[in-house]
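Input: structures, listed below.
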Structure 1
Amino acid sequence: MHRLHRSVKLVVAMLATAVAAAVTACTPATVPPAGLSCAWAYKTDPTALNVAYPDTGATYWTTTYNLVAGDSLVLKGTFPDARYMGFITYTVAGNVVDSLTDRDIAPDAGSDNPFADPAAVPGGTYTVEVAGTAPIGSPDNVVNPNGVLGSVIYRVYLGNGDPTGGVGLPQVLVKRTDGTVVPLPTCGNPGTDAGLVNLVNTFGPATDVPASDPPVFKRPTTVGGLYVNPDNGYVAAVAAHTPGSVVVVRGTAPTVPDTQAGTSPASASQLRYWSLCTNEYRKPYPVTDCVHDTAVPVAGDGTYTIVVSTPEDRPANATTADGVAWLDWGSTSQDILLLMRHMLPAGDFNQSVFDVAPGQAATAMGPFQPVATVCTTATFESAGAGCA
């Protein structure tokens, strides 16, 4: 226990150092409110901060804070042209404190929320606060920080032509206990933070599940320390590389709103979003490649086929023209983790990832269960999806 206590104290100190470094990088002047001189200092994607299995169809921006003076953060923005957006607060150990999903955000007076109303007029604005003034889980445009040190992450999935959905990042203001409001500029070059990488390495789950042949998708028993999004559920499978072979993943595709084709994100569907990703099965859990729902060809019977391989082993018929999506295996120096995400299932859709018990195989998903088989490249080229 004493060793764990010292470890937590060390990590808190590391985070405080990271916050101080960010402050110095932004403005080497007086100590700023809430430990901040600029907002959204860190960006998570495959090229900036590739940790904690990010989805390549999304971009995440992080602001770390120190609210010891009783300050709160006010976030003012425009609803993006995107599939999804949301705000989530986290502890210094990367565990969820509170979340606010796009459809639950009340728009500013005179504005519409396109994630709640399919007929919404574009350009609606909102105001969200990171403050301890409301209980965790309250649908009141407040996300609770539950402490003085932590972070808030802003996520956007499938922003049409722009990671922010064409509206830029939310403006961040610090509201002081004396009632004054201090606007913060957005950090100029958001990117890597060694402190956050160390936190993920310290608190993330072990990578000790052996690969199986064929890979079997199961619900993880824990995702603590990975800055997870509670709007997402996951099933995952560990796979080992064999030269000349491919992994074929098949299943029935849930319906989603194709926002890139102009469909409203508030339209009726079984899921808001789903994807399959390849990730290196090692800390700090980097992603290699993802394919998201509407980029996956769907056959007339509603099924999909995804081939996972190295570029050298990619079958000639693993193309969208052949009705097949392809995922890059990535590094072969260690096993990979195949990770399927399901986001925001409809209330009447009871065969999503969320219906799988932790630690159990994905059989509760019925026909929507991802089933993996292994075959050689040559066999797939001759037999297609039925190669196994």
Structure 2
Amino acid sequence: MLVSKSPSLLKNYNSLSSILKKSLKSKLPNNGTNIFSSMSKLAMENKAINLSQGYPDFEVDPILINSVAKYMKLGFNQYAPMPGVLRLREVISKKISKNYNQHYNEHDEITVTAGATQAIFTTISALIHPNDEVIIFSPSFDCYQPAVELNGGIPVFVEMESPDFNVNWNTVEENISSKTRMIIINSPQNPLGTIMSKKDMTNLERIAEKYDLIILSDEVYEHLVYDNKKHLSICSFPKLFNRSIAIFSFGKTFHVTGWKLGYVVAPKQLMSEIRKVHQFNVFSANHPLQLAVADYLENEEHFLRLNHFYEQKRDLFLEIISASRFQAKACSGTYFQLLNFSLISEIADTEMARDLTINNGIASIPISVFSHFKNDEQNLRFCFAKKEETLKRAGDILVKI
């Protein structure tokens, strides 16, 4: 029997535990460990090829690594300015102006963040009030809904229409009420690998103006668009400028997801509110990384050729699995490819993902977990941001199933 050497302390602890049990109420009662962590853990436990979580398994450009080391050695190891290193913001301003024909002032319309997820959370925290409604397209990336709910907002989901996952803009309009404050878009879209068309953006423009809505545009895969298609950034639409926030990721662009470095752009009146939260959320992002990325962005080849780089990986993966019973429609963007297994099994996609990991040694992500309505069309998401040998090993496994 365990006897406490401090009975009074134990009594106080038990009393505190009792109080917490009565008063502690989760703000996210329906959220547990996310699917990415769960599937990566399962992949590790079963020594499976991990095509579930979206990160590359190849080396980062030595030029970028050496640049970071240089700035560390030069002593840039203390806080960066709250909105980000000015030189980086200047380079970002030039990049957007050249690529999307829109000017953002580097002083008060661009903020460097600790990754895109932080930028999304900070933006929603700054602009969404209790009972504000936010339209989210489903299936969707899993960080939008919790951010809305933690700030007292109400997510309103509009399911995209299969098999091509198109947005029905009439349905969107039917879901707009007097409480609707924001629409969140994501193009290229994770987890589906789709992109928004000019018609989509025209409809978004019309609805946003008609109902006076804020648009939050998640564009972290902006440079990963294939088959000669074009990324239509929210930044390219002048009528949307005064009501839109766009979010980007250096981690996705330069294969350094662990650096957690991104940025947000918005007109001055919106950015002023975003920075009010940003300064108390993280205050500033990693200093030497910002300086290194500023240098690296000066060479446009470092990001403008990414679409060709990843398109080759996508095509290799699709070529290998073409001999399998999985069905695939080539993704238009991101580094994720959906494979449909309806010709193989009738089980749920969550069960299929688990079985493939445990019994076949390959990990993926089931799409139904991203759907608010839990629609299961037997699709799995595979990440092809991998070495050629990794993709070949994975493909060989899938062909045998």
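Every read-out reported here was derived from the displayed coordinates using simple, explicitly stated rules and does not represent laboratory data. Not measured: the values here are computed from a predicted model. Cβ atoms are built from the backbone, for glycine too; each structure is taken alone.
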(request) Supply the structure label, taken from 1, 2, corresponding to volume of the Cα convex hull per residue in Å³ with the calculated value 188. (result) 2
(request) For Cα extents along the principal axes in Å, for residues 119-278 alone, the calculated result is 64, 43, 33, so let me know which of 1, 2 that is. (result) 1
(request) Assuming -3500 is helix-only ellipticity at 222 nm (-39500 (n - 2.57) for each DSSP H run of 4 or more, over all residues; to 500) as calculated from a single structure, say which of 1, 2 it is. (result) 1
(request) Supply the structure label, taken from 1, 2, corresponding to relative contact order in percent (Cα under 8 Å, 6 or more apart) with the calculated value 23. (result) 2
(request) Given a value of 1.5 for distance in nm of label points 7 Å out along Cα→Cβ at positions 47 and 287, point me to the structure among 1, 2 it was derived from. (result) 1
(message) Given a value of 13.3 for mean projected area of the Cα convex hull in nm², for residues 183-350 alone, calculated from one of 1, 2, which structure does it belong to?
(response) 1
(request) Work out the source of 0.75 here, i.e. which of 1, 2 gives that when FRET efficiency 1/(1 + (r/R0)^6) of positions 39 and 95 (r between Cβ atoms, R0 = 41 Å, to 0.05) is computed. (result) 2
